[in-house]
Structure P
Amino acid sequence: MNKKRLLGIILVIAMIFIMALPSLAGSKGAEEEVNFGILSLLPPLLAILLAFLTKQVLLSLFLGIFTGAMMLNGWNPFYGFLRTLDEFIVGSLADGWNAAIIIFTLSIGGMVGVISKMGGTRAIAEALAKRAKSPRSAQIVTWFLGIFVFFDDYANTLIVGPTMRPLTDKLNVSREKLAYIVDSTAAPVVGMALVSTWIGYEIGLINDAFANLGIEANVYEVFVKTIPFRFYSIFALVLVFAVAFLQREYGPMYKAEKRARLTGQVIADGAKPMAGKEMTDTEIKEGTKLRVSNALVPILTLVIVGFIGLWYNGYTYSEGINPFTWEGFRTSFGNADPSIALIWAAILSSIVAIVMGLSQKIFDLAEAFDSWIDGAKSLLITCVILVLAWSLGSVTEQVGAADYLVSKISNNLPGGLLPIIVFAISCIVAFATGTSWGTMAIVLPLAVPLAVSYINGDPASATLMFATIGSVLTGSIFGDHCSPISDTTIMSSMASASDHIDHVKTQAPYAITGAILAIIAYLIVGALSDGTPGLPLVLSLIMGIVAIFLIVRFVGKSVAREDLIAEQGEEINN
């Protein structure tokens with residue numbers, strides 16, 4: 001059965017199902033709270049299913065929002081359509097955080113457009129090419145850069161992707177692989193960093209959960225002790241390095257890398273890159289001298305201003321602290337509003353890039369602004385998808401999908417399996433809602449009391465507590481990595497100029513590998529949860545890391561060009 005016919009059958013069944021739902025759920029308006037039960041999963045699952053089947057992300061997201069809005073308005077399609085537009089889409093743009101992220105994204109695109117016009121991206125690619133002369137070294141450099149930009153996941157994605165894309169393109173690394181490296185280093189690194197835009201949020205959730213139970217503890221110390229239990233995040237970082245170093249791939253990524261190595265075609269036929277040609281195909285004025293500084297200075301401005309801006313912004317929200325102490329420094333970062341600081345950084349780095357181009361007479365003021373606008377235009381489709389993804393997240397929250405999942409999965413938990421079950425809940429909720437932060441806020445207040453009920457002694461110093469909290473914080477990231485409606489997954493596709501669905505499909509097998517190994521590690525720790533971390537934790541980490549290299553070595557297939565050519569020759573002879 002071909003895909004179009006299958007899609008038609010699914011759509012017909014879905015429409016019949018939806019039309020029959022009012023008689024099942026009753027005709028209740030948005031003002032009256034309705035428990036939709038299993039039907040609450042319909043909006044996100046419909047959007048995810050259609051995105052994979054049609055590869056039309058915009059349409060899929062819109063239909064998911066429309067379905068949820070219709071549910072919330074007594075299954076009335078007319079009111080559902082109106083509320084889709086005015087309540088959810090406009091509401092998403094009206095949110096201060098979302099609006100700031102849109103401005104930041106467009107500003108980064110503008111900065112990259114100016115840098116590209118100056119020849120900066122080509123210059124840095126050629127400079128890196130002198131050291132990274134093979135696909136392997138290019139990927140390892142990208143991995144290192146992804147770990148280096150540890151203070152914010154959005155900044156990480158939007159710095160690493162555009163910076164490394166010219167080099168990875170030149171060395172025949174597929175865009176799908178670049179998107180995977182960018183995506184699988186951003187959130188895992190930022191979520192575990194001792195200073196980042198995530199730490200305040202994560203510590204705040206732990207503190208609230210402890211306070212509600214009357215538990216007194218040094219919450220920052222608890223946060224630090226959960227880091228070794230973030231098994232998925234740790235294994236995801238190791239897996240990225242392993243596939244790059246060993247030059248072996250499996251799943252759809254093997255096909256993508258094989259295509260890139262043998263043909264130089266970094267995107268698949270029919271693929272729809274998330275960045276426009278304004279960003280990827282910028283023409284450089286003849287006679288322009290290529291300087292690495294034309295890219296490096298604006299990017300360093302972005303990083304430094306972003307870092308200092310987060311510190312300063314957080315300080316303004318923190319009373320009675322000395323911002324020059326370690327405690328004050330950490331508190332400032334924890335209280336910062338990342339969206340504001342990142343806008344400061346993006347606009348200032350754009351100004352720096354424009355001033356550099358004008359001073360070198362590469363372009364005049366009108367051409368500078370044209371280049372900035374062209375760069376921003378290249379990310380317009382990304383911004384539209386982000387708005388729709390946020391809108392779907394809002395709809396999903398209102399229909400109660402996350403609450404339904406948690407209530408159904410969290411009953412009758414065996415103590416030793418608690419970290420595994422909580423990890424699974426976090427994965428599913430993040431996949432369905434497309435948000436890791438939202439998942440943390442939903443699951444952590446439920447997981448901590450569950451852990452306390454199984455602990456004898458001080459809950460704040462128990463291995464089971466560290467493992468349970470760590471499983472929530474890292475499980476949320478895994479679900480986010482696998483979800484096509486996740487904003488960070490969308491931005492990774494955009495930053496790498498990859499087809500979004502191709503990125504999700506090629507990343508999923510690696511993410512699942514990390515998750516399976518994480519579950520095994522939690523099983524080992526959970527079985528010994530009455531003791532101290534010690535040996536079980538170390539063994540779990542070593543087991544996972546060794547298993548990753550063995551899986552890549554013996555399951556993966558070589559994508560070294562010489563091996564692919566030899567394999568191709570054998571196929572022809574046979």
Structure Q
Amino acid sequence: MLPESSPFSPDQRKALDSLLAGFDVLQRGWLSGFLAAGAAAPVGATAPVSAGKLTVLYGTESGNTEALADRAVKDAKKRGFKAVMKNMADISPADLAKEENLLVIVSTWGDGEAPETAVGFHKEFMTADLKLDGLRFAVCGLGDTSYEKFCEIGKQFDARLEQMGGKRVAPRADCDVDYEDTYSTWVASAMTALAPTATVVAAQVAAVAGSEEFGKKNPFPSEVNENILLNGEGSAKETVHVELSLEGSGMVYEPGDALAVQPTNCPQMVKDVLNAAKLNGTEEIEVKGAGKKLLADALREDFDITALSKVVLKKLAEATGSAMLGELLAEDANDKLRAYIEGREIIDALIDFAPNGLSAEALTGIFRKLPIRLYSIASSLLAHPEEVHLTVAAVRYETHGRSRKGVCSTYLSDVAKSGTNVAVFVQPNKNFRLPADGGTPIIMVGPGTGVAPFRAFVEHRAALGSTGKNWLFFGDQRYTYDFLYQLEWQDFLKNGQLTKLDLAFSRDQPEKVYVQDKMVEKGAELYAWLEEGAHFYVCGDANRMAADVHEALISIVENFGSKSREEAEAYVENLKKSKRYQRDVY
């Protein structure tokens with residue numbers, strides 16, 4: 001790590017190299033700031049206040065970019081900036097004309113879509129006629145390399161800001177799901193470019209992720225109290241209710257928050273990957289942040305060994321020199337590449353393009369870190385002190401002649417049995433919150449596992465004694481087998497804590513009926529609730545359900561509010577802007 005030209009003896013270099021190699025990015029950043037501060041200023045000295053104004057603009061889906069924006073602002077203030085953070089949901093593109101220095105941190109949701117809270121800003125920004133000649137900017141995008149349009153929204157913001165005349169001060173960062181190192185490098189580069197002479201004192205301690213003891217870098221080993229199958233015998237679905245202990249963690253959450261779960265890979269999948277690579281798993285490798293481990297252990301605990309993407313295939317092509325794979329990755333073969341990736345996993349690519357196997361280092365070199373999974377919390381702390389509950393649909397299917405299963409969903413259904421530990425931390429979601437006034441009516445649309453946060457909502461309001469009316473639309477396949485939390489909802493209805501319950505079981509009659517159909521059926525009353533000030537919530541599948549519910553909501557406003565289509569769309573958009581229409585979709 002240290003060059004021979006450094007002012008240290010060979011023995012000193014060797015000792016320092018050995019020590020530094022064991023530090024993570026946070027520790028190296030702290031040490032760098034500490035030493036720099038010691039050389040530049042006395043302990044306790046403050047940064048100059050002449051760096052100017054800085055706005056950190058963020059667009060978030062699950063809360064990650066908001067957390068990073070908060071860290072960036074704290075860092076900027078210690079460098080002398082008058083720094084503020086702004087949510088894309090709360091400003092208009094025209095406001096950017098007033099900015100001097102701008103950091104944009106934005107996630108890409110799904111395959112190239114803007115995050116829920118930033119949809120309106122993004123749409124307006126991409127067509128706005130703005131001159132930003134005096135603006136200095138840098139963009140950090142969060143995304144997932146398993147999607148073709150990786151970090152697409154970050155790329156669009158970066159290009160558009162430059163087109164408008166802004167001056168890019170640091171290269172755009174495209175962060176995968178394991179974003180810590182990439183983000184830290186980007187923010188340090190951007191801050192240095194914006195304020196190269198600022199003095200940063202040791203008190204900075206290099207952008208700590210949060211004040212809680214347990215978090216992304218240090219998940220809490222939560223003991224499983226219960227793991228219960230919710231579906232009845234004969235159901236085509238497998239949905240489990242998992243109760244986890246938070247005793248001793250100090251972690252708290254609010255209704256609407258998510259729980260991050262760090263899974264491990266299925267042992268059979270580990271064996272299959274080892275067989276495909278012609279390895280036995282006893283090989284020893286170096287794992288970043290974990291030191292030396294046996295290959296089999298690392299494949300089970302540290303790497304994403306399933307999700308196939310163009311990035312993975314490029315790395316595999318470099319490792320194998322496969323001519324077939326090279327043809328698939330050619331610029332004019334995008335359609336063929338897309339067709340190949342669809343329904344396949346990394347195991348398929350190893351079999352197809354690495355017939356002679358790989359070394360342990362080459363194999364692990366194609367993987368990214370095993371990502372966490374987020375699940376909507378299905379409980380209220382007021383109802384279940386020191387516990388957190390999840391509602392999880394186990395994903396199992398078959399494609400290309402091979403059985404597949406979701407990594408985390410089947411980890412929670414098959415492995416996380418009572419008495420075992422699961423690594424977790426709370427992921428706040430400030431964009432999916434109950435009204436501050438407990439007397440405000442709420443309408444909840446949550447088919448399938450989308451009902452999870454609404455169980456938390458109703459439990460919480462019941463525990464608080466809130467007087468607001470609660471209306472739930474729930475749907476699934478069959479009443480007899482798939483009515484999740486049936487007895488609880490019936491008790492809430494009986495006790496008056498749930499005002500209305502409308503059900504849509506799609507397979508119980510010849511014509512399929514969905515939650516959006518029930519909404520339209522009750523359209524007059526639903527619109528009346530909205531006019532009373534009700535908040536409207538949607539949770540669940542984004543691909544079809546959320547879009548269908550959105551369209552149903554517009555049609556209800558149009559028909560029962562005696563409005564034109566354009567007026568109805570504006571009405572619904574105003575519900576969003578006033579945070580009376582919130583979605584948690586996936």
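Computed from the coordinates by the stated procedures, all read-outs in this text should not be read as laboratory data. Note that the structure is a prediction, hence the values are computed from the model and not measured. Cβ atoms are built from the backbone, for glycine too; each structure is taken alone.
Using Rg and Dmax of the Cα atoms in Å, for residues 370-417 alone as the calculated read-out, with 14.0, 47 as its value, let me know the right label among P, Q.
Details: P: 19.6, 61; Q: 14.0, 47.
Considering all the candidates, the number was obtained from Q.
Assign the value 3.9, calculated as distance in nm of label points 7 Å out along Cα→Cβ at positions 218 and 458, to the correct structure from P, Q. Before the final figure, lay out the partial values.
Numbers: P: 1.0; Q: 3.9.
It was calculated from structure Q.
State the single structure among P, Q that was used to calculate mean count of other Cβ atoms within 10 Å over residues 386-393, giving 25.9. Walk me through the numbers on the way to the answer.
Details: P: 25.9; Q: 21.6.
Only structure P yields this read-out.
Thinking only about relative contact order in percent (Cα under 8 Å, 6 or more apart), which of P, Q has the largest value? Write down the numbers at each step before the final one.
Numbers: P: 24; Q: 12.
Across P, Q, relative contact order in percent (Cα under 8 Å, 6 or more apart) peaks for P.
Can you say which of P, Q returns 0.9 when distance in nm of label points 7 Å out along Cα→Cβ at positions 138 and 170 is computed?
Numbers: P: 0.9; Q: 0.2.
Traced to structure P.
One of P, Q was used to calculate FRET efficiency 1/(1 + (r/R0)^6) of positions 194 and 546 (r between Cβ atoms, R0 = 30 Å, to 0.05), giving 0.65; which?
Details: P: 0.65; Q: 0.20.
Going through each structure in turn, the value belongs to P.
Determine which structure produced the value -24500 for helix-only ellipticity at 222 nm (-39500 (n - 2.57) for each DSSP H run of 4 or more, over all residues; to 500), calculated from the coordinates; the candidates are P, Q.
On the way: P: -24500; Q: -10500.
For helix-only ellipticity at 222 nm (-39500 (n - 2.57) for each DSSP H run of 4 or more, over all residues; to 500), the value -24500 is produced by structure P.
One of P, Q was used to compute mean count of other Cβ atoms within 10 Å over residues 66-73, and the result was 22.4. Which label is that?
Q
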